[in-house]
Structure 1
Amino acid sequence: MKALPSAKAKRNVPLHLMLLPAVILVLIYNYIPMLGVVMAFQRYIPGRGLFGSPFTGLDNFKYVFGLSGFTSAVRNTVFIAFIKMVTGIVVPVTFALLLNEVRAKKTKKIIQTMIYLPFFLSWVILAGILRDILSPSTGIVNKFLMLFTDESVYFLANAGIFPWVIIITHIWKEFGYATIIYLATLTTIDPALYEAAMIDGAGRLSQTWHVTIPGIAPIVILLSVLSLGQILNAGFDQVFNLYNFSVYSTGDILDTFIYRISLDNLQFAIGTAVGLFRSVVSFVFVVASYWLADKLTDYRVF
């Protein structure tokens, strides 16, 4: 006998009550603060609050777009985020394909654990470790380089090197998690396809090219498309804990730019204007990414 809608609703009440604390937290910390967006169009005066500060229209945006630091922050953000997106697909896929060829299960599990471990460490911890490793005087990297040259390299204070330090360390921290995803995808490929390829005389490389890669292509395309929404997210935690004044020209990103303007210089309205610009652009890319995901892989949110 089919349950009545009222009876079904009563059974779901405990589930809804379990969700209630999470919903309240989201409202408090994600939706209510959105009222502060109005500051982007005001000459915000803390003493007068949101409703007492005078409106200035788009003056804050005109001021922001005229700042030289804003242009470089946008350029740095797009460059770092784009390289992270590309390497975030290429490196895990390549490593997953290589790891999939390892037949010793114990060795495979040890490698998985080693590459997965950095993912659980925060950038606060990793930044301290990296500062010691890359130190120009006592760092192990420079001690090795000193065997071949007379000069040490200050990686975290060199504007030309710093963005690549950010990218490489990001790969080291994050690629283990993505590798697990692709390894799980590899297990869904029908073994009969490999058997058919072997009968046709295909070697390991040919099997990888004609069976394995096409098998994981849909998830690779999906994750690549969805990552478009992160085009203006270059990693605040990482950059903030590693950068310094000497690398602002190549290492300053929109998130750190907003932080300095809003909290260091106390220009809350200007910082809000930059944040709103970033959010609008990110929203456009998120919508575009889900549209592409629907067209290319039939992925739908609802």
Structure 2
Amino acid sequence: MNLPEAPGAQWMALMRRGAWEEAWRLSDVALAARDGRRDWTLPRHLQTVWDGSPLAGRRVLVRCYHGLGDTIQFIRLIPGLQAIARDVTVWAQPALIPLLATMRNAPRLLPLHDGTPEAAFDVDVEIMELAHALRLTPATLPARVPYLHPPGRPRLRDGRLAVGLAWRAGDWDARRSVPVEMLRVFAALPGIVLHVLQRGPALDERPAWLPSDAGSDDVLEAAATMRSLDLVVSIDSMPAHLAGALGVPVWLLLAHDADWRWMEGRDDSPWYPTMRLFRQARPGDWADPLGRLADALRGCTNR
């Protein structure tokens, strides 16, 4: 017996196929069913904020309730919102505010905290809800990079390809992380010098064959490092979004059941023109995408 897909699963399938217009119609139904009610007891990243009110001509508060990478990815939609809204305030993670301030025509930025925002507004929306509110499609998605413009530093030039690595995502989704020992193949490639972009507890497992540098909790410092590299290789986490937003070439390692934003059946991304995707063919099997990525690196150094 074929049962109809649950709305959430159906929405996910549509987004992965690129049928975003159809997905927004499902989102409209869910929005109407909430009838303006919000559940503020949920964890922030699970809260739905926008009540469907028009954004045009109004003072809009954008709440950044998801991860740092999500804010970096979706902040690109602010210029489109500014084009129709009377005023825009972005309530963002404090660590990101120096980076977001480097946008052209940056909006008013306030540091996110556990209280209430110190801003007057007519309507509010979570930053990832903007794609629905603006009715974006893969064809209309703003994809020009860079859209963040932090200070850089000189490119590393010693004749070798400078490659930054990030291998572990947050503990909430271990499927996205790659065992660091599986990256050893990159250390053996001629013509490549590795740089560590990883930060946090994962540095405790760093093997001796990796260099002693590390990613920075200062997002401007992390951005400056990335801009000095030739390539970033990352799992699905904040470094990948930062590199993409900066226009730095980034090769993304994706688990088999990847998030909707990476879509399906493609090795590029409408979100980031400098990004290339290396997907697991089978759940949990990193050997195949790592092998293809290593082959691609060899191609870069053999030119």
Structure 3
Amino acid sequence: MRYGLCLPNFTDLATADAIEAAADVAERLDWEAVWTTDHVLVDRSLRGAAYRINFDAIETLAWVGARHPNVRLGTSVLVVPQRNAVILAKELATLDALSAGRLIAGVGVGWSEHEFANLDAADRFHSRGTYLDETIALWRHLWSGTTEPFAGTFHPLEDFVFGPLPAQRSSVPIWIGGQAPAALERVGRVADGYHSSATGPEAYAKRLPVIRAAAESAGRPMPTLSARVRVAFDEPVDAPANAGYQMRGSAADIAAEVETWAELEVEHLALFFEADTIESFVAAAERFDREVINR
């Protein structure tokens, strides 16, 4: 199992000092990656409350990557259909080039129709899956260095030269999030990895046959399996159903849950710690490393 840390670039913890402290502890503990969360302009509903302060996902990674050269840089996940795919290709290629090939491009289709409207992309909400499919093909086309035309529905390109190229070229890992059958099929068909969110092992296991079947049908290997997971030390293990999935309880309880993930062949856990202050956030990461990983 490899571990990453979801940075507090969102929620009420989100400050430059908090992001720096979290990135520092991830690098100090020799965890594989740091991850940013993406929202731009949410509505006033309770569902969007955690994202009212949200440092930009890509710019935050550029800042962190320059300060911490030993961690990979992941987006968990970019809401791609809200944006111009060519501009995103440029931003991600720049980040990968400047970070010497440390990018993991986590992407998804999003869930907030209000946010799409706020970004003048309301017409794309109901075709966002098709848009993501084309975007992934477009990125790999541009990142390969070719100047051949790209026959896209949303981004038809005839005369272009793209640069800079990512350090990883068209092999930048693209991990897709989501839970709908269409999203899971897309993972198997075109992605390098699956990156779930707010999902426990039992529900996760039910998604794997869909991903595997799509990969086999496309003649591709099974994608890398990862999960974004909240961790709440010393909270009751049997939380109310409406509390959402977290790894809860003692260090031993949480270690047992990690073993359950490993049994599913999940290779990477991106952890976000429930904390009221950045000091307690950092302390929880240190405790996880000391009492769970090192058990």
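Where does the value 0.65 come from, among 1, 2, 3, when FRET efficiency 1/(1 + (r/R0)^6) of positions 70 and 190 (r between Cβ atoms, R0 = 41 Å, to 0.05) is the thing being computed? Here the read-out was taken from 2. Could you figure out which one of 1, 2, 3 the value 23, 48, 26, 3, 0 for P(r) over Cα pairs in 20 Å bins from 0, in percent was computed from? Checking each candidate, the match is 1.
Computing helix-only ellipticity at 222 nm (-39500 (n - 2.57) for each DSSP H run of 4 or more, over all residues; to 500) across structures 1, 2, 3 gives -7500 for structure 2. Sorting 1, 2, 3 by FRET efficiency 1/(1 + (r/R0)^6) of positions 206 and 262 (r between Cβ atoms, R0 = 30 Å, to 0.05) from high to low puts 3 first, with the largest value. Given a value of 2.1 for distance in nm of label points 7 Å out along Cα→Cβ at positions 110 and 134, calculated from one of 1, 2, 3, which structure does it belong to? Going through each structure in turn, the value belongs to 2.
Read-outs throughout are calculated quantities, based only on the coordinates presented, and are distinct from any laboratory measurement. Just so we're clear, the structure is a prediction, and the values are computed from it rather than from any experiment. Cβ atoms are built from the backbone, for glycine too; each structure is taken alone.
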